[in-house]
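The next part holds the structures, each set out as structure tokens.
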Structure I
Amino acid sequence: MILGRCSPARFARGKTFCRQRAVRRLAILGAACLTAACTEPADDEYQRIRYACWGTPEQERAARALADAFEEKHPNIKVDVTVMGYSQYFNKIQAMMVGSVAPDVFMIGVNYYDEWASRGVLMDVTGEMAALEEMGEIMPAPRKAVTRAGRVYALPLAVMGNVTYANLEALEKAGIPVPGEEEWTWDYVEELAPRLSGRRGDEAAPTDYAVSLPHPVVFFRQRGITLFDDPYHPTRVTVNRPEAREAVRFIRRFHEKGYTVPPEVGADEGYSQLFRDGRVAFTFASFMSSALFRDQTDFEWDVLPFPAGELSSESMLGLSCLAVWKHTRNEEAARKFVRFAASPEGTRINMRELRTLPIFREIAYGEEFLAMRPPESMSRFSDTMEEGQAAPLLYAPGIHEIHRIVTNRISQAVAYPDVPEQEIIDGLEADLDRWLDRMRNRGLF
């Protein structure tokens, strides 16, 4: 409460009424203030901000713990936490922004970062990012993931590539030693797959499927193929090359031979759940999936590096970061909160709840994080933030549309194996050309 504040309407009708009301309030509260040694309120007293993120009920506990720790440091700022399911999270936040009722602070993922930044709905937090840099060395991938032409529009919380989750007991039953880093390639995965894939008719196989394949763009990039000429400012499509046909052929072969989880099974039962239930020997996911497997599997598991292709072992990059809504009415409090949440102190709070892969090198390779086993090989999560280990589809708006376009074309290739690979790539090129034209028409490129 701020004493003596008058609405614009009453102010227009005359200042006298407002002054009299203020005097009456002061008279009523004066004695109480004197008795309690009343002092002037702090500048940010009574400030309240809303913080929205996605997550499970368990992850809501981490969000509340973060807010509680912040409130302890800033007792005059209160944080209201809203946790939503991931599937509808971005649509809801977008609708709230359109309705001018968005949260002051909200989590944002890689698929929407550039699009919302380009629309001007995210506050520039370059200064807050500079403050984080002074607190410790930030890993290369997080820094690159949020920096555009020297500016930052959300602070990185968790930035990571995929690793290989391996069912060690399944490997032992199949007589397969744990692969070493040098030999862990997609060719070697294909060599092992027949001994692990029960769905191809081998009753002795310890799992239904050898693998659940990652996003198909991985197989393009590991062959040196990019979708566009420039990941920041694409001007033309560059996917139509012979190596792209090889990538489609590789994916088809895994499906035709029964080595990998069919799309309909993965969509119905969940790829991570299939690994958790011991039905898949290898799955490819980020650090966040480890929360699903801890204390919920009845077999021993560990993580391996991402398999290498012909030219690289680069995997897909995942990003969650914290943005301030451009139209917040509590800018100072919101900036304080995002800086705290992304700081080493905030990072450790989220890390302990398996909510965050720490972006600071000292923490990512420190004993506190590496001791959070299982898995045994925790440092492999940290390795995904090193230079060249993972990248998003683009560092530009429209990633979620590109994801859908590529997925649909590869789904066509799997569903219709008689369609020539070149026809699949030609269709993908045409789809991406149309998308690029739409983005140009919107003035984004």
Structure II
Amino acid sequence: MKRRMKKLAAFGLAITMTAGLLAGCGNAQSDGDKAESKDSDKAAKGDKTLEVEVIYTGEPLDQFREVLDGFTAETGIEIELVTPGSDYEAVMKTRMASGEMPDVFVTHGWSIARYKEYLTALNDEEWYDRIDDPVLPIISDDDENIYVLPVTQVTNGIVYNKTVLEKAGVNVGDIRTMDDFKAACEKIKASGTTPIFVGGKDTWTAAVLYNAMAPAFYTTEGCKYPSGDELKDGSFDWDTKGSCVLEEIADMVQAGYFNKDLVTADNSATLTALGEDACGFSTEVEIVKVLNVAPDAQLGIMPIPCTTEEGKSQYMIGEGSCFGIWKDTKSMDEAKQFLNYLSTPEVADKIMALDGGLPALKDMDTENVSYKAFSESQEIFDGDIFYDNLFDREYFPSGMFNADADAVIEVFMDPSEKGVRAGLEHLKNTFQDKYVAAE
């Protein structure tokens, strides 16, 4: 069932995708050797030990370790931290098959669709009433039960460089449709600047682009080809309607709206380009990360334009750092104590800083720059914003993200009808295979 959510000032956002986290560097790793039996491992370490599995890598992982140290110092409960990095999804699928899950783990966007049967309902926890209203439907099942503590939330939108748009004579508030967006790209191109930057060497960025544009055609209120129910029940007609997103991307490639090195540039190049006034728009970056590269950059965020005059612009919301408890854990009290600790404003703020997300709890720090930019966009687009779950999480069968990326890369490399057709066939075949496998 499609979820619509009203505009609320408390709404938090991150201009990123969980896939961006999944695309993080590093091979599978753990803080310690895993014992064959988790119970025997705990016996060796003492009863007060929690196994916690997270998706963080690099500096964010180091920052999360500091959070864990604070919890252990306060409670005496030890943490066995497991960090598979980019192999997180595969590792979790193996653990689900074996029936041996971590005591606490990050659900990386799938608390209901994938992990619900393994998780403990948490409606009675003291932090439940602090959950930000727009994210609550995303983490709730049909019985209004939740299974995670949502610390941060993410969304898909467009980050833009105010300096570039002003130089080109573009008023972001005038961009309400895809035609308006392409007209803005034409002005930016005429001013001598690249309109849209994509770091396609990191292929997840191509999937982010697809999932940003697809709702404007298929699921946003007033969109051109309303198809939400068909996508969910597997009856979507790919031959009739499936190519329109790829065709739109191909048209923009041929018009010169993307950077010429869109297949060989990486995500760090996007951060630099946007921060140094070398491009106008990006769908793959977080404002905070751009400012780490270019602290003086003037940035804003905007919703995805629709494909019709009567349609609404859209922000897509999803789980950020959300922590669930395995329903069969032998350390339920300790696990709930851990979630209570993570929910405290000072700790939740630290997690928000390390994952680039924005508040999912009402009393978190709302002074960060991305939140301010989002509040500004709410004023600019007041009355013209539709909220929904992240497209691939809501409307595609699990496992489509890589197919989205591959299809768009096909178009990047060959924006002709042939390239579009190749991308479409890849999407169609993968969708049908995944849908059948999920039945």
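FYI, it's all coordinate maths here, none of it is from the lab. Computed from a predicted structure; not experimentally measured. Cβ atoms are built from the backbone, for glycine too; each structure is taken alone.
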Ranked on mean projected area of the Cα convex hull in nm², which label among I, II comes first with the largest value? I
Taking mean count of other Cβ atoms within 10 Å over residues 267-274 for each of I, II, the highest value is that of structure II
Kindly point out which one of I, II the value 3.0 was derived from, the read-out being distance in nm of label points 7 Å out along Cα→Cβ at positions 195 and 243. I
